[in-house]
Structure I
Amino acid sequence: MKLNKLMYDLRLAIKIILHFGRQHHATLSMIEGVYVRQPPHNEKIAGVDSMLTIKPHGSFYRVTRTEYVSNTPESEETWLATYGWHSNGHLIEIGGNRYCVFETVSKSLYLEALTEQGKTTIELFIKNL
């Protein structure tokens, strides 16, 4: 009886580890790339776009946000982030208050930021395939 319980627990632990590994592999494989901002409720302002570009930078990632007006880059900001393996896998800004949370099924990214006023903003970006 104890052997059956031990085998059951071992199989369960292996399933959990495999699920965790697959989830992180999916996140890591989609991190690098270009993401286009989806306005809330699809209220797109004509000619205004925002893009995130994520590239490896040593053991970190370089995240660049570029704002476009009429297809012309208007502003750009860049920050370094590290990969957080807990939860579902996400990028954490080094020395800042921004997080990139990945949703692997829809190939999307949620950019969460804490403003100077203490409010949290969340923006949705879709991976440009």
Structure II
Amino acid sequence: RSTPAAVGVPPLVWSDTLATTARAYAEEMANTRKFAHAHQVQGPGREGENLWTGTRYAYAYPEMIGHWVAERKDFVNGVTPAFSRTGKYEDVAHYTQIVWRNSTAVGCAMASNERDDYLVCRYSPPGNVVGERSY
């Protein structure tokens, strides 16, 4: 988590199960070259998801995740989806998923094709719940 003490939420716990689903989806994106969030049915079993893609071997994990954490600069602690200084949900939604108070577990994985890397992190329970605050 980005500065967990600063936002008053406990650290996320690593989940091999979430890492497995993240790997499967990262591999799917690498194989199809389609960068988009996974279609998930609403309800139990749904996972939060952060995605990243970039030129193969050009970025280290801290840089990849750092792009999500950098969204903090546009975050305001409002009720979802009104939690962005820019007025755009997508400008802060990666960051808010990382620090979401009710998310307790995370699993990440990366897959590559000859051109790009695809990083997927999955969270449980999912964050960015409409009508709730991040923390």
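Quick note: the coordinates plus some simple rules give every number you see, no bench work behind them. Keep in mind that what you see is a predicted model, and the values were worked out from it rather than measured. Cβ atoms are built from the backbone, for glycine too; each structure is taken alone.
Some observations on this one:
- Value 0.30, calculated as FRET efficiency 1/(1 + (r/R0)^6) of positions 7 and 79 (r between Cβ atoms, R0 = 41 Å, to 0.05), assigned to which of I, II: I
- Origin of the value 10.5, where mean count of other Cβ atoms within 10 Å over residues 15-22 was derived from one of I, II: I
- Which of I, II yields 15.0 [mean count of other Cβ atoms within 10 Å over residues 23-30, calculated]: I
- If distance in nm of label points 7 Å out along Cα→Cβ at positions 71 and 95 is computed and equals 0.9, the structure in I, II: II
- Taking relative contact order in percent (Cα under 8 Å, 6 or more apart) as the criterion, the top-ranked structure out of I, II is II, with the highest value.
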